[in-house]
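Pasting the structures in now, so scroll down.
Please treat every number below as a calculation from the coordinates, not as lab data. Everything quoted here is computed from the prediction, not taken from an experiment. Cβ atoms are built from the backbone, for glycine too; each structure is taken alone.
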Structure I
Amino acid sequence: MKKLNVHIVFSLITLGLLMFGLNMIPLFDWDELNFAESAREMNVTKNYLYVQMGFEPFWEKPPLFMWLQALSERLFGAHVWAYKLPNVLAGVAAVNLVYHIGDNMGKRMLGSFWALATLLSFGPYLYWKSGIIDPVFNLFIVAAIYQWYKITQASLKNERAHTYYLMVGVYLGLAFLTKGPVAILITGLVVVVVTAIRSKWHEVFNIKLLLSVFGLLAVLALWVLPLLNSNGAQFLQEFIDYQIVLFKGQIERHNQPWFYHIVVLFFVAFPSSILALPHLFRNQILDRNTDIWSLFMRALFWSVLIVFSITTTKIIHYSSLCWWSLTYFGAYQVYLVYTNRWHLPKWLLIPLFVSFLGLALGLWGIPLLFNMRPTPVWLESRLDLFSKGILSAHTSWEWWVLIPAALFTVWMLLWFFHQLMGRKSNAVILYIISGVTAVLASTLLIPRVADTLQGPVTNLIQNETKKGVFLEAWYYKTYALYFHGKFQPDDFKNLNPELPVKEDEPYPQQTARRSHAMNPDNKELIKVITKVQFVPDHSFAEKFEIDTTVGGYRLWKRR
């Protein structure tokens, strides 16, 4: 089949699988609602120069991903799937990119297996259907690394490397505009590691590197120059200050143990995380057509894992860039087995079974936990009031939420039985099982989880907003009020300062200490949402009384 036809087939399959049921999973608080709301506010205000939240500058993120979401919203409307569409298209681009890389190395079959692994590994499939920044961000970083790989191959192919140096900078600029300067740190670290191992420092200390700098600055100038011209340097200074704080790990809500990312990758990136294990330390098969790219992928994996294990800011998104390396080495393992150049090591069945067991327990445990009536004593004693409220408020789940767990368990046990019988290993089946399970989980299980966790408060916000009520969230952070309440700039005009709360106290978080509720003009149209464990102080209690309790949340109205 011609290469163009293969790209078309991969694009159609990827688009179909990712678009299937895309609207069934609502946007999750915080990150997905944060980005979608920022895109919505861009379209409302027609201000595309910087990211906003509550129609005030939002220092944390550059604007490229929100530009893509805002464009999608303008083209297709304010649908859940429209805010996720940029990542779907990034998934299509990623599948085509990895196939192209394999073909460029003269390994079209390897490229095909990598495309399969990129799409059908459990965690990556779900991420391509999300509304978070990282899939697009990671795509640009890998594209920049691939351009540097082409620099390493230019002399072997008698090619001029000028364009590759330029494109490294362009892709880094796009990655910077997507999430920030950490893109330069990661890519630079990978390049330095690979260059040190190969002792090819002339590729770095080269006048052509100025082309990379030019490409980077040219892309950044598309945002920075209009921003400076319109708003001065304040936004950029606040943005840079926040990136420094983030990198230093001073955001305590992200804190996790040092091994957090190892555990996440082991279970979530199934089956690639296990199939890749033999290749994460050294090449198992000497293949000069793939050895340099394998070195880049290995350097990427360890650079990302070590950097984000050292920092105290640990959330699942940060190690998602490792998935590119894991899917590559997982695909490489399949490729070697398929071409009879190596076998699937027997010892690999042990971590593969552990990873399967952990993922299966999650797929079984979530629906069984939410369907326990009453909540077991051993569990209830460990839950806070908010979690108890969530569990007590939802209705029992339908039986079909167990389908992903049941099919995954049966298929995997049959696969292991097949291996124990001594028959030839077929690792491709693992990706098919993983992909089907991910598709079923995204359409049957995850929507039910989202409805249980967020459905009651979302419906409360939407119903109160329809009545013309203005809601504020106190003592907890959420972006749901902005997005589901469809706030407008006029809602935040002439707001009274909160009284008599000190600057370091935590409410109201979501309006940058701008509050209607403390001195409302119309008491009946102002209400406050808190979590159920909130204990009002005297000042709050004399102004508010309970209106209703919904799950783990409580709605307060003015006395």
Structure II
Amino acid sequence: MIRQTAILFCCAAGLAAAPAPTLDVWKAPHEVRTVEPSTAVKFTGRRDGDLYRARITNTGGTVVHVKEVALFRIAHDLPDATALYGESFQMLSQTAGTLGHPVDLAYNELKHYKIPQPADATVVTGMMTLTPPGGETMLLGFTSCRRFNGRFYLRPKSIEVVLDTEGLALAPGESWDMEEFLYTSGGNRAALLGKLADRVAVNHPPLRFPHPPAGWCSWYCFGPRVTAKNVMDNLSAIAKDVPQLKYVQLDDGYQPAMGDWLETGKAFGGDVQGVLQAIRKQGFEPAIWVAPFIAEAGSHIFQQHPDWFMKGDDGKPLSADKVTFQGWRRGPWYALDGTNPAVQKHLESVFRTMRQQWGVTYFKLDANFWGAMHGGKLYDPKATRIEAYRRGMEAVLRGAGDSFILGCNHPVWGSFGLIHGSRSSDDISRRWDRFSKTARQNLSRNWQNGRLWWNDPDALTLSGNLPEEEYRFHATAVLASGGLVLSGDDLSALPPERLAMLKKLLPPTGVAAEFADESLKVGIVKLKDRTLVCVFNWADEAAKIPVKLARPGEVTDLWSGASHGKQAALEVPLKAHEGTVLVVR
């Protein structure tokens, strides 16, 4: 009996002392995968603390086409319940859930964008976090994206850290530097994400803009049927009621065809330049939507310059529907080749014209993903699709001068150092499911805001007949993002109480909420003169959300103005689908 008791005690002690499962990254093997069989490619890697840099060299006498480089092939014993978050190549994709059950937060890269990937793996791009139950968070991330797209292949009990080298030719004696990689772990997930962002900023110095812009966007009230009168009516309402909305943005619909950005469509019912000048004359900043890398078959640019576009194997312009999503309007689209000097000159000219002659100071760039479209042949055969996109964007920046540049539908990692603002979610819509979905997408990217760029949580849409608590949830999520605030309503018809809610978000704080975990229920915004506590009830039933403050303070509700008195901790009662902001002084 004594012996049995001793054995049971030892087992219990062993369980208590067992270390949480983790990743043995640095000892994991590498693999260089080539199109043709080859043993001539030499791999060298160097670790510097949490960072890793690798290089491959062709030591043979013939060209080798390199498909991809696996920096690490990691075996692990992480449980299926390990919390997962992963980024994506395309802005409209993110992965959450667990290792055993990954969940798409938005579009699936393979199903929607047809980005090639192994059939037996879940693939995320750029970075990922893994948090086993009761354990510390592990962060794996690429801290640069100059040439190659970094990915993670997740399979049962293994993870591959891979760089896509696109089958490019590595000449005899030639070397390629791989993208820098970071692996770190700890109990403070927000601090780990901050470390990743700070290192990215070292490799890709961000474009700086002093404050996140506030403005108005035509798309979510008028769509592609926007007219000059719509814009002028809202300009009058902004000047009268909400002059803090400095940027007045004309969205998709003014142009006659995708690709012909310096022309005006007949349906617009006015001169684009005249509308932009009117915005300027009333003391506001003209803003405009442009999709610089795409064109439709009927556009003048495609008809006159078919040689400017990415090519298929047949040498003809590659239609996007052959390799990826064809585009959401007037498709299928064709993608301009950013490695072509003529295309670079064209992009620079378009944006210089809009900046200098039209007076535009804010550009919303959409469909940027197609500037890095896979499957096409480029003017420069040695360039990757990342380089094609980056060269095109550098031409845009030269033309746009001192304007604010917002990236939308863009390759996230490929856009480092090339944009002032980054759309961080799918399009908003006046429905609870979309309010909830886009909020989760945006808040999962809070770590980027203010470090890499200003996040754009998409427009604030307060018109319609949803329950008031759902509008409070939506507005709270926009505030918690810390980024841009753009109204998407027809302000000439917005009810006064909703207008008052909009005004409470102005000016944008520029500070994103920090969340303790992936539940995203309580986020803290630390400002100089106050703390804002953003509280969310994502559930379909009422709940009381516990909030613990760092120190006691006078607490009031931003939306209702109600006082909670001096508190150090409290339970916040919220209806289903409700959010609120506690102001602590």
Identity of the structure behind 5.2 (criterion: distance in nm of label points 7 Å out along Cα→Cβ at positions 126 and 158, calculated), options I, II: I
Per distance in nm of label points 7 Å out along Cα→Cβ at positions 198 and 486, the highest-valued of structures I, II: I
Structure from which -19000 was derived, helix-only ellipticity at 222 nm (-39500 (n - 2.57) for each DSSP H run of 4 or more, over all residues; to 500), options I, II: I
At a computed 11 (relative contact order in percent (Cα under 8 Å, 6 or more apart)), which of I, II: II
Answer label among I, II for the case where distance in nm of label points 7 Å out along Cα→Cβ at positions 142 and 214, calculated from the coordinates, equals 3.8: II
